[in-house]
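Q: These are the structures in question, set out in turn.
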Structure I
Amino acid sequence: MRSEGKSEVRSQKSEVRSQRSAVSGQQSAVSSQRSAVSSQRSAANFLA
């Protein structure tokens with residue numbers, strides 16, 4: 001009974017870790033998209 005509870009807590013912790021890493025990955029993707037947009041804008045200004 002006790003060992004089952006421990007393994008459940010472990011799986012929940014690993015799930016939280018995977019969710020956090022997914023969130024950080026989404027944030028880095030958003031920042032890379034923003035930098036791409038800003039570089040496109042500067043290129044448009046340069047051409048104009």
Structure II
Amino acid sequence: MSRPNIIYILADDMGFGDMGCNNPASRIPTPNLDRLAAEGMRFTNA
């Protein structure tokens with residue numbers, strides 16, 4: 001059995017609504033994090 005690929009990203013002083021994938025009206029550009037969220041699994045209520 002192969003090990004799963006897990007990436008854990010912890011950003012200090014960043015709110016839930018600051019990323020574009022959580023808030024389309026966000027004024028902070030986060031294109032790479034948005035792409036990771038679109039292609040991966042998101043835990044929004046953990």
Structure III
Amino acid sequence: MKYDIRVSGKTIKSFSNLDAANVWKDGYQSMNPDKTVIVVKDYGKVGE
């Protein structure tokens with residue numbers, strides 16, 4: 001399972017570990033408080 005970091009709806013980074021993704025999200029959010037930063041599960045596309 002992959003976890004994507006999305007900023008204002010666009011994927012900017014992917015992680016294989018949820019904890020690492022959350023740490024990165026918190027750091028990015030603290031440096032860019034005006035941006036919306038979320039972590040989402042990336043299930044992949046059919047055929048991958």
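Q: Determine which structure produced the value 97 for volume of the Cα convex hull per residue in Å³, calculated from the coordinates; the candidates are I, II, III.
A: Source structure for this number: II.
Q: Please state which of the structures I, II, III yields -5500 when helix-only ellipticity at 222 nm (-39500 (n - 2.57) for each DSSP H run of 4 or more, over all residues; to 500) is computed from it.
A: Attributed to the structure labelled II.
Any read-out appearing in this document is the output of simple, stated calculations on the displayed coordinates, not a laboratory observation. Everything numeric here is computed off the predicted structure, so don't read it as measured data.
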